[in-house]
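The next part holds the structures, each set out as structure tokens.
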Structure 1
Amino acid sequence: MTGCDDDIRIVSGLNFPTGIAFDDEGTAYIAECGLALDGAPPGGRIFRIEDEGRLTCLKDGLRAPVNGITHEGGSLYIAEGGRPGRISVLDLRTQGWKVVLDGLPGGGDYHTNSVAVGPDGKLYFGQGSATNSGIVGRDPLQLSWLEKGVHAYDIPGRDVVLTGADCESTDPRTDASPVRTGAFQPFGTPTVPGQRIAASLPCTSAVMRCDPDGTKLELVAWGLRNPYGLIFLPDGRLLAIDLGFNDRGSRPVGEAPSCLFEIKAGAWYGWPDFAGGVPVTHPSLRPSRGEDPRFLLANHDELGPPQEALIRFEPRNAPTRMAHAPDSADLIVTLFGDKRPLTGPEGPPVGRRLACLSLSDRSIRPVESPALQRPIDVAYRFQDRALYVLDFGAFELGRGGEVKAGAGTGTLWRLRSFRTHPSR
């Protein structure tokens, strides 16, 4: 599908960018994640885009992966994954940088995600799960942890009672006989039925908030596997894109959707036992590899009913971020796309495009755009009434877990006019 004549590359040659933001004057800023893939320089970096697409580096050496930037009040709030995760702030007037909130869970499958500033002035952010589905296993995607010898485990944001449904896998550090690992435990630590684990803060799989100076950290909602993109609607409602389970690891879940949720304070969103309100034991979520998943939590009644999704995306489309569509109540969302064959059965590529979400009828419509490799963020610039799309660049995964990535293939596109197609 081709784009319009007004679609142009603003910047090329980026190293795996993950976030774009505009200040009040319309100046653009870009974050690179900082993963040293394919010879890319290590450490996250923040750039300002100058005339003719030139880049000025404002900050480097950030904890990778940097998962996004947000402009508010003349500063950029930066989500740094790292080990541990943190949120930092860069004052665009003085170039001063400081850490706002440190000690967030890190070292797992997912990380500290980008910030959204709420109507109350607080910083809202998502924190991804440490594992695919609650249990540390020998997941092919996590080859890096074989060298470190450790892998983070999940931390509940609500008190949980376990069923004792452990999973078995060989120890990748020794290739010795299989070991059993339970939910919310270090690798190789089993659990027993009725075992209770108290809530902690900060936790994984949650939306949290704090004051702009990092104080008064609070849990907003728990049970979101990887709430990557947050956005506040004009009426004050908070929406989150939650990336769904993968068909991998010791507790694979098949054909799970990613979801768009309205975030309600105190609600439970189902992870690790539900996907968009559907129990992981349902036949529709049967994995293509490994045993069918069992419930990990025995106290669903205490947690409350899992929230239903506003919109469910097709499996493996991997939505990431949203922006308000010009002159519309709709949302434009980036679909990063699948990471097969490691996250599901082999098949044709999916995602890797833009979509338009209608909250009125809960439909998803394709958006006409240039050919994109891995769209990851999107923003609207009012000064030229154009949509800007950030493309992560070439990134694929091999059967053995090897990463096939292209340093310098990230791109920022400007779309001055675009069309959506009927929902499907």
Structure 2
Amino acid sequence: MITHTTPIYLATFLAFLATSAFAQLDFERPPIDYHNRPTSNPIEDLQKKVNSGEIALKYDEQLGYLPSVMQHLGIHKNTQTLVFSKTSLQLRRIMPERPRALYFNDDTYLGYVQYGDVLEVSTTDPELGAMFYTLDQDPKEKPQFVRDRGHCFQCHASNRTKGVPGHLVRSVYPNKHGQPEFGRGTYTSDHSTPFSKRFGGWYVTGKHGDMRHMGNTVLESVKALDLDRDAGANITDLSPIVDTDPYLTNTSDMVALMVLTHQTQMHNYITLANLETLSALNYNKVMAAALERPADYISGSTKRRIRNAAEKLVRFMLFSEEFTLQNKVSGTSGFTEDFSKRGPKDSKGRSLFQLDLDTRLLQYPCSWLVYTESFDKLPPMAFEAVANELYYALTYHTDNPDFAHLSKKDKQNIFEILTETKPNLAKVWKELQASEESQP
């Protein structure tokens, strides 16, 4: 029954919806429903194979299930990085003398702690973002990965992860016990982070010339003005600093760390584009019903929300605001060579995995995570928006200052590589080109 007061109630209702629509994403409730929606990710897939008996995880007396899990997930030991700051779940067991080891591939991260109770796992669900698990480091017939239900969100669902369930690399000022001196500040690390603010609380092996970072050293006292950055620079052998015998290798490769810092935040931007689109379309649906619009009506504000998330993703994936290296960087583990050999490659042998390391991370600055399932499973409207933004960023049509760091040749190279190696992007671009050519 409609009365003269209905417009007042409707206006109040719509105002409430507008407030929630543009607030931080509430991913724990529908339409996202992070905790209750079925998830499909590498850890869930591995667990199903363990439960069925297809795979038997082997237990190592020193490392627990780490080597076996790495084997079945395709994670190489040369991705090893060592972090000694007390910034994870098992912080009481982590210290400069006993760092936590991280190993990773394009979608999963494993954290191993000496004498730890559990193996720490962070992986990526293509539709929901980061998922967090632990695996007891005790021998069992069929070990079980246990999914976190919100404990990790204090750090892994904050402004540091773009407000979505995400991955995170931090740089801190550690004291001699590995405890971060939070009053000194902390830095979320990605490719834009100045070199001088990277790697605090981490061991780092590699050469980097005159540039200085925060790794390999601690604050000697509460009154210390800064870390001894010279003492921590250009270290290729960790043996004088820490015993690496309990780990899979004796390195904490700088190049692996640089790759890690980019892809953790890249995952977050993909998740943001995904979840923001789901939220925007749900809000659009509610508004359409309230205003008696056609079911397929998409409002201008909905399109803008989706486009805005797509723009953020494209800026990051094309390395906008990347810190320019002042000296050549080199690692120590073979990671650089292995990573640069990866594909897919185009007909000229070019790949987005080819590293530069002279002035920037990549020879062709476009994120390799464009090849992940998470990118391909973006909602159709989000994928199209990202494809459009990429097209205009990489062609002569744009003079956007966000991409001024890319030369005309850079853009051409990236466009050609993606055209040959990403058919779903090439399809959208072909339609855009046809549309442009049909214009008078």
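Please treat every number below as a calculation from the coordinates, not as lab data. Here the structure is a predicted model, which is why all the values come from computation and not from measurement.
Annotations for the structure displayed:
- P(r) over Cα pairs in 10 Å bins from 0, in percent, for residues 64-271 alone derived as 9, 34, 34, 17, 5, 1 - corresponding label from 1, 2: 1
- Structure from which -500 was derived, helix-only ellipticity at 222 nm (-39500 (n - 2.57) for each DSSP H run of 4 or more, over all residues; to 500), options 1, 2: 1
- For Rg/Rh (Cα atoms, Kirkwood Rh) computed as 1.00, the structure of 1, 2 it came from: 2
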